[in-house]
1. Among the shown structures I, II, from which was the value 4.7 of distance in nm of label points 7 Å out along Cα→Cβ at positions 80 and 184 calculated?
2. Given structures I, II, which gives the highest value for FRET efficiency 1/(1 + (r/R0)^6) of positions 56 and 208 (r between Cβ atoms, R0 = 25 Å, to 0.05)?
3. Looking just at Rg/Rh (Cα atoms, Kirkwood Rh), which of the labels I, II belongs to the structure with the highest value?
4. For which of the structures I, II does the calculation of mean count of other Cβ atoms within 10 Å over residues 128-135 return 14.8?
5. Quick one: Kirkwood radius over Cα pairs in Å, for residues 96-143 alone came out at 13.2 when computed from one of I, II, so which one is it?
6. If FRET efficiency 1/(1 + (r/R0)^6) of positions 160 and 264 (r between Cβ atoms, R0 = 41 Å, to 0.05) is calculated from each of I, II, which structure is the one that comes out at 0.25?
7. Identify which of structures I, II gives the largest calculated value of relative contact order in percent (Cα under 8 Å, 6 or more apart).
Structure I
Amino acid sequence: MKKAVLVLLAVACLGIGSRLLAQLDPGIVADYDKWEDFLKTAKVVAQKQLTGELSVTNPWELTLEKDGVKHKALFKDIYGERVKGFKETWKGEIAAYRLSRALGLNMVPPTVEREFQGNRGSCQLWVDYWNNLETIYKKKLSPPGIKALYFARELCLQRAFDNLIYNVDRHQRNYLFMEDWRMILIDHSRTFGTAKKAKTELIYDEKNKENPKFIMETLPRPFYEALKALTAESLRAIVGDYLTDEEIAATMARHALIMAWLDNRIAKLGEDKVIY
């Protein structure tokens with residue numbers, strides 16, 4: 001366990017110093033622990049259940065308040081139910097956040113376990129955003145100048161992360177963007193699959209049915225090194241009890257596929273064309 005903790009600390013430190021890996025507001029990244037405590041202990045002062053076609057898991061929008069700080073959060077308690085053919089679990093929300101934080105990705109808002117109305121579930125810090133990917137495409141918006149490069153690289157990071165957690169539900173409404181084009185990723189209750197396909201295929205590679213060009217084209221070195229350092233032991237230390245042994249094994253099977261894919265791409269193109 002001591003080795004796992006050391007690996008976890010090394011992985012977490014690799015994301016420091018990279019603008020691309022600081023997608024959440026820097027204040028949030030600097031105070032992850034404080035925001036986690038806020039989400040766990042703040043008083044619920046208002047609540048509204050979200051329903052309809054765009055909220056298939058019927059989560060709750062909570063307004064939390066503590067020590068003069070008021071902030072909204074999203075609470076999900078769905079677990080093991082089938083929604084449109086998918087198995088949903090609030091535990092995936094917490095595991096995705098913890099892994100995003102540990103890898104230095106910083107794209108998933110702080111998310112913790114909390115009880116609400118007698119039910120355990122995930123409580124995620126609400127992010128006020130400028131546009132989601134759906135509205136960006138509808139409005140035909142394009143990132144200006146150097147932000148076009150950031151945008152392209154952010155998409156590669158998202159693909160690598162979703163390959164790892166096996167996120168089969170990354171639709172355009174759960175890519176959130178700030179006005180400076182930083183990307184935030186939400187909605188991870190359909191992640192960490194364990195079926196045969198989830199252990200033998202990547203969502204984003206040349207076999208992608210939607211678009212074979214949706215690949216992990218380039219990745220920043222801090223993320224690449226953090227990913228490379230990940231082991232079953234360090235993953236277990238990161239996610240705790242929120243993933244089962246089977247889910248951890250399936251995640252590490254995908255990890256092996258990702259690293260093999262990257263090794264092959266590096267061998268063909270050269271490391272400087274893949275890792276920056």
Structure II
Amino acid sequence: MMSSLFLKFRTTLLTLTALAISASINPAAQAQEEKSALASIQQRGLLKVALYKNFPPFSDQDKGVDVDIAAALATKLGVKMTVLWFEAGENMDDDLRNMVWKGHYLGYGPADVMLHVPIDRNYMAKVDKVKFFAPYQRERYAVARNLEMLPSLESFDPFEKLSMAVEGNSLAANLMLSMDSGRYTKTMRIFKTTAESIAALKAGTVAAVVAQSGELEGGIHGDARFGIDLPPNPILQTRQWAVGLAVKAGHDDLANALQTAMNDLMADGTIKEIMKKHGVTHRQP
């Protein structure tokens with residue numbers, strides 16, 4: 001019995017000793033991991049950036065606002081840039097999990113940084129595996145309209161007869177479906193993307209599109225047949241949000257370096273010029 005107790009005590013003592021040693025090492029190991037985020041990027045000379053597919057004028061077919069911003073950030077870090085393109089998931093949580101902190105279960109990702117993520121205090125407080133920072137654009141909803149079919153837009157009343165397009169699974173679609181007791185559901189046409197909605201507007205099959213300002217500006221830039229207005233509804237008019245960058249929580253060295261780079265690009269007018277190049281108005285966050 002005594003021998004058995006001694007063996008149990010010895011085993012427990014060894015386990016506790018191992019845990020104590022591990023505890024003394026882990027802080028240093030964790031600190032090293034945090035330091036290695038930026039160091040590993042600089043060592044390989046490449047910044048991996050997650051960008052949405054089919055999201056003009058921000059990221060589509062190797063060009064767009066976010067593509068240019070990502071390249072400028074990489075240059076500031078003294079490295080090259082490569083894009084990890086991905087389709088939007090069911091929600092932002094899916095996108096952040098697949099592209100920022102874990103990676104897709106099929107082995108794709110994660111990237112070093114993701115662009116065009118919401119900088120929203122309430123949402124950020126719920127996501128502890130991601131660090132959000134460096135807002136570079138303020139977005140809002142707007143209405144792009146055919147000026148011949150709809151010379152003015154004082155209210156949504158004309159859409160009881162005229163057709164409007166919206167992107168499915170968007171806040172704009174949800175609001176328009178329920179607005180004014182569903183008065184506009186019969187004339188509303190739902191498309192998979194805003195780009196498809198804008199294509200329908202240009203083809204003359206709809207009179208207007210309700211979507212994010214940046215997408216509308218880039219989509220109809222330079223086409224005098226169309227105009228863009230704030231929605232004639234206080235809820236849609238006041239709904240605005242900032243977009244910025246996201247890295248994995250704990251990668252503070254990388255976040256700090258990217259924040260400094262973004263500050264420089266904002267201060268010297270680079271971000272504004274990139275937006276202008278793609279037909280988008282830069283709205284300071």
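1. II
2. Max of FRET efficiency 1/(1 + (r/R0)^6) of positions 56 and 208 (r between Cβ atoms, R0 = 25 Å, to 0.05): II.
3. Once Rg/Rh (Cα atoms, Kirkwood Rh) is worked out for each structure, II has the highest.
4. It was calculated from structure I.
5. I
6. Corresponding structure: II.
7. II
Read the figures in this text as sums done on the coordinates, not as results from a lab. This one's a predicted model, so the numbers in the text were calculated from it and none came from an experiment. Cβ atoms are built from the backbone, for glycine too; each structure is taken alone.
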